[in-house]
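Asker: The structures come next, written out as C-alpha cells.
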Structure P
Amino acid sequence: MKTSKRICKNGSITLPKQIRGEVGLFPGNAVDIETNADGSVTIKPAAPCCHFCGSVENVIVADNVVICNDCAKKLFAKVDKTDD
C-alpha cells in the first residue's frame, strides 16, 4: 500500500490504520526509524531490547519488562545472595 501524508506542525506523521495493521504495529509499540542512502526513510517495528543494558540478543519479556539472558543471570545471582 502506498499513501501520501502531510507532516504536522510538530513534525509528526500519522500512519494509516491499514498500514499499521499490515506490519503489525499497534498503539504503544516502539518503532525504529532509519534514513537510507537514497534519501528514503524506513519505519519498522522496534526490536525488543533489554531494559538494563540495551542488548537485542537473547531477550525475553517478563511482566512487560524486556531482559536479556546475561542481565537475568546477574539479577538472579543477586537475588540468590540476598536469600542467604
Structure Q
Amino acid sequence: MGSKRGMFLSALARSIEGGAAPCPMCGKGNLRLRYVADPMSRVGYLDAWCDNCFKGVHVSRASVPDGMRFTPFGDCGEGDVPNCTTVN
C-alpha cells in the first residue's frame, strides 16, 4: 500500500486494533473515526480523519468490529464529521 490512501488505511487499522495512531499525512494528531451501520447486521460505512490536518478517508462498506461504538443509519447529525480533504 504505497498510495496515500493505503498509508492512511494502514494507520487506521493500527488505530482500530490499538486505540490510537498518528496521522500518516502530518504525523500529528490522532485518527478519529465514525462507523455508521445497520444495528442488526453491523455493516455500513466508515469515515476516518485526522484531528490536526483534517485529511481523511471514506470506506463505503465496512463491518463494525465487536465492541466498537457506531451510529445507526438515520441517526447521523450534521457536523458529526468535520469537512475533510479526502486522501486518494
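Just so it is clear, none of the values below were taken in a lab; they were calculated from the coordinates. Given the structure is predicted, the values throughout are model-derived calculations rather than measurements. Cβ atoms are built from the backbone, for glycine too; each structure is taken alone.
Asker: Work out which structure the value 1.6 belongs to, where distance in nm of label points 7 Å out along Cα→Cβ at positions 9 and 65 was derived from one of P, Q.
Answerer: Clearly, the read-out refers to Q.
Asker: Next question, about the same structure. Identify which of structures P, Q gives the largest calculated value of relative contact order in percent (Cα under 8 Å, 6 or more apart).
Answerer: Q
Asker: When Kirkwood radius over Cα pairs in Å is compared over structures P, Q, which one is greatest?
Answerer: When Kirkwood radius over Cα pairs in Å is computed for each of P, Q, structure P gives the biggest number.
Asker: Using the calculated result -8000 for helix-only ellipticity at 222 nm (-39500 (n - 2.57) for each DSSP H run of 4 or more, over all residues; to 500), pick out the matching structure from P, Q.
Answerer: Checking each candidate, the match is P.
Asker: Please state which of the structures P, Q yields 1.2 when distance in nm of label points 7 Å out along Cα→Cβ at positions 25 and 57 is computed from it.
Answerer: Going label by label, the one that fits is Q.
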